[in-house]
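Pasting the structures in now, so scroll down.
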Structure 1
Amino acid sequence: MLRNRPPPPRSSQYITPAGERKLRQELDELWRVERPKVTQAVQEAAAMGDRSENAEYIYGKRRLREIDRRVRFLRKRLDGMVVVTTPPSRRDRVFFAAWVEISDDEALCRWHRIVGPDEFDDDPRYISMDSPMGKALLGKSLGQTFELRTPQRVRTLTIERIHYGETLEADSANA
C-alpha cells in the first residue's frame with residue numbers, strides 16, 4: 001500500500017557563514033572519519049561468519065545507511081545554500097541574521113537571532129526564519145509593535161534594538 005503524503009514544506013535556503021562551516025564540518029566528519037570506521041567494523045563483522053545472526057554486522061550496515069543518508073542530505077542541502085555574508089543596507093529593519101531585542105507585554109526583554117532552518121538549534125537564542133516568530137519579525141522596523149499568535153495566547157511584542165554581526169557583544173547590545 002502506498003503512502004500518499006504531501007512533500008514537506010520547502011525550507012529557506014539562507015545560512016550564516018558559521019552555520020555553513022558547521023554543516024561542512026559535520027559532512028567532513030561523517031565522510032572522512034565516521035564512515036571509514038564503520039566500514040572497517042562491518043568488514044570485520046562479515047569475516048566472522050554467518051551474517052544473518054551477526055548483530056555487529058547488522059548494526060554496522062544500518063549505521064552505514066544512516067551515515068550515507070545524512071551525507072546525501074548535507075551535500076544536496078549545501079549545494080543549494082545561499083551564504084549571507086554582508087548585512088543589509090537598512091539596519092533599522094529586521095532581516096536575515098539580525099540580532100533583535102524584543103520586549104513583550106510583560107516587559108521582559110530578550111535577544112533573538114534570525115537564522116536559517118539548519119542552524120536554529122546551535123544556540124537557544126536562535127530562531128528559524130521559517131518559524132512563526134521568525135516570520136513575524138522579518139521586515140519589522142525598530143520600535144514597531146506587533147502581535148504574535150501562539151497556541152496559548154496572543155502576545156504583543158515590541159522591537160527594542162536591532163544589531164547585525166556574528167556575535168552579540170555586550171558593547172553592541174547596549175548601543
Structure 2
Amino acid sequence: MPRRTSPASEFALLVMDLCHLRRGPDEMPYSPVLLALLIVAGVLLDVVTGRLLGAGANVLLRSLVSTAVVLALCWIALRIRRLENRYVQTASALVACSIVFSLLVLPLAWLSGPAPATPAEMTPRHVLLSWAMLGLIVWNLVVVAHIVRRALEAPFGFGLALALAWAVAAWALGQALFDGA
C-alpha cells in the first residue's frame with residue numbers, strides 16, 4: 001500500500017524545495033489564511049528569537065516593519081507586471097522561506113553569543129559562525145531572487161537585484177525608525 005504523507009509534511013517538503021530552488025511560488029497553495037498564519041508565525045519567531053538573543057526593544061515593531069516592507073514591495077512588483085493574482089502564493093513562499101532561514105540562523109546566533117565590542121576580541125568561533133551566517137544570508141537572497149524571478153517571469157539577475165533592493169529597503173527603514181540613522 002502506498003504511503004500517504006500529511007498535508008503538513010507535503011508543505012514542509014514544498015518549502016524545502018523552494019529553498020533548494022527546485023520549485024517555484026506557483027506551486028504554493030493559494031490560501032490567504034495560510035499566508036496570514038505564516039506571517040503570524042514569522043513575526044512570533046522573530047520576537048522569540050529577539051528575546052532569546054537579547055535584541056533589545058522594538059523587536060515586534062522591527063519584525064512587523066520588515067515584513068510589511070517586503071510584502072508591500074512584492075505586491076508593487078507584481079502589480080507593475082500586472083501579475084497581482086500571484087501575490088498570495090508569492091508572499092506565502094517568501095514568508096515560509098524566511099521562517100526557514102530564521103530557524104537556521106537562530107542556533108548560529110545563539111552559539112556566537114554577544115557580538116564582541118572590537119574586532120580584536122573576535123575568537124575563531126566568532127569568525128567561523130559569522131561566515132556561516134553570511135552564507136545563510138547569501139543563500140536567503142538567492143532564494144528570494146528565485147521566488148521573485150519565477151513570480152515575475154523575469155531573469156534571475158533581475159530577481160536578485162530586487163531581492164537585494166528589498167533587503168536594503170527593509171534594513172534602511174528599520175535603521176531610520178529604530179536606530180535613529
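Each reported figure results from applying straightforward, stated rules to the coordinates on display, with no laboratory input. Quick caveat: nothing in here was measured; it's all calculated off a predicted structure. Cβ atoms are built from the backbone, for glycine too; each structure is taken alone.
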Mean count of other Cβ atoms within 10 Å over residues 25-32 derived as 15.8 - corresponding label from 1, 2: 2
Entry that produces -26000 once helix-only ellipticity at 222 nm (-39500 (n - 2.57) for each DSSP H run of 4 or more, over all residues; to 500) is calculated, selected from 1, 2: 2
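Quick check for you: by mean count of other Cβ atoms within 10 Å over residues 129-136, which of 1, 2 is greatest?
That would be structure 1.
Which structure, out of 1, 2, was relative contact order in percent (Cα under 8 Å, 6 or more apart) calculated from, if the result is 22?
Among 1, 2, the structure yielding 22 for relative contact order in percent (Cα under 8 Å, 6 or more apart) is 1.
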Structure with the greatest value (metric distance in nm of label points 7 Å out along Cα→Cβ at positions 65 and 137, set 1, 2): 1
Comparison of 1, 2 - label where mean count of other Cβ atoms within 10 Å over residues 89-96 is highest: 2
Structure (1, 2) behind the derived value 146 of volume of the Cα convex hull per residue in Å³: 2
